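Next up: the structures, one after another.
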Structure 1
Amino acid sequence: MKHYLAIAFICVSFLGKAQNTSVEKSVYGVQAGLLGIWANNETKLTNTIALRSEIGFDSGIWGSSYNNTTGFVMAPVLTLEPRLYYNLEKRNSKKRKTENNTGNFLSLQTSFHPDWFTISNYDNVSIISDISIIPTWGIRRHIGEHINFETGIGLGYRYLFAKRAGYVDNKSEVALNLHLRFGYTF
């Protein structure tokens, strides 16, 4: 009888732990990639959904063979992104890390690039303000306790707020989200 109680206790403990696998209440971090740097926060909405808010700088590079110039620009970006971490239970059952929202995710990345200011190696460089909404699939993994990497891909919609010579020439286009970032989680 004692063996049955011990086995039942172990099963209930294991099942209880598996049911409590959840995204973290709040995770702060910074990330850098080839074309930018960002600070972010992920706040728990449900056990599998977190709302990621992010502020940072997206970058761009251009070149011209006509006058042998190469340019670099960094522009601010504000992002809100609900993320569904869909494999936390599976990772937990295989004894893999789920801390700091380590897992695979589906998201709806919504980003706004305001034309407030730019950082560039040329004077008077501006950007065209835009808003984009991009469904994205990605993975986030941690190396040790604080270091992480993240990659994702998605295809969506971007609307450009273009102004030319006193009239508005807005347009929409297909947008691609392809990213690889390395970061630090606090």
Structure 2
Amino acid sequence: MKKINYDRYFWQDDLVRLRGIEEKDWETHYYNRFDSEGRRLLNYKVELPPTEDEAKEMVERFKNFNTGSGRIMFTIENLDGEIVGGINLNSIDERNGTFSIGMQIDLDHRGKGYGTAAMRIVLRYAFMERRLNKYYGAVLENNTGSAKMLKKLGCTQEGIRRQMVFTRGKFMDEILFGLTSEEFREKENQE
């Protein structure tokens, strides 16, 4: 196979490259399931113990951009080809132009800008290729890393759902964020 030239590739920037989920990715998903605190911030709960079968089933369900899944799932790689996390475009409402994004950066790769870079690529796709108008997301009150990233991307805190999530033996607030296509374009033009 010819060497791929990524210089004009939409799905990458200076830090990360997005690609479809492949069968070999089950091991990374399995590994990440052992990061209970990271998974709690993503799914708002402690998950049951991971199994290899569950990891393989997840990959089978979402590989090759399975359109029947309701999510567009990507594997995030750094430019050396190492898997650093996963991201998905979900809850797409074509009529109203709204969507959400889910993401997990592997514990070994957090704090390096990979999440922000991957989010920017997916936001660019949603706003400038899919003609969607509004991203909406939420984080648990103690998820300061994700809240900081969303603000860096230009998101506005739109509200708080008080005592919305029960985890760690207490009720926690859910912080709501939003970003419009216009706001994203303005932010992109400033950089």
Structure 3
Amino acid sequence: MAKQTKSKRTYPWKTKVGGEELTLRLMTADDKEAMLEFARSLPEYDLLFLAVDITKEDTVEDWIRRLRKNYIHTILVESDGKLVGHGSLIHEEQEWTRHLGGMILLLAPEARGKGLGHILAGELFARAEELGLKKVMARMASEQKGAIQVFEKLGFKMEALLADCVIDRNDRTHDLIIMSYDVTGFNE
């Protein structure tokens, strides 16, 4: 099981982003249907390059199982009680990569471009520090220019480009970009 630490953060909490009040809270097993509804409402392009198909019930059930074991930490973002995004920190399960985490940020189109990704990333970096992680990785297909720009703005640096290592939902291969961030240097 992943290292268990109590978060110094108190959830839920509210913030205003772009004049809209948003609630940030931790994901629980009770969020299965809301996550499925959120995922199924996303544009097809947003789903094309996800490592797992979060529109499937068994995938979200596995996500919840990993939440319970502290291998994944997910912060949900709600607007008027509706899920509009999440940030997830995946704590590596292998012994030799226990100092690493993976970060996923996924926002509904209407929630993008307002600084919410930066807020979520800050929350996840704080959690990574609490867990004693040294480095956070982000993986994406090379065509995901918007995602690359978001992670660059957060301070992530390109680590690798791997040819044809991603296969999309239409069975086409794409290059994989791996970016990383040194958690120990993060300052809010």
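Could you figure out which one of 1, 2, 3 the value 43, 17, 13 for semi-axes √(5λ) of the Cα gyration tensor in Å was computed from?
Derived from the structure labelled 1.
Given a computed value of 2.4 for distance in nm of label points 7 Å out along Cα→Cβ at positions 120 and 144, which structure among 1, 2, 3 does it belong to?
Label of the originating structure: 2.
Bear in mind that the values in this text are calculations on the coordinates, not laboratory data. Quick caveat, the model's predicted, so the values are computed rather than measured. Cβ atoms are built from the backbone, for glycine too; each structure is taken alone.
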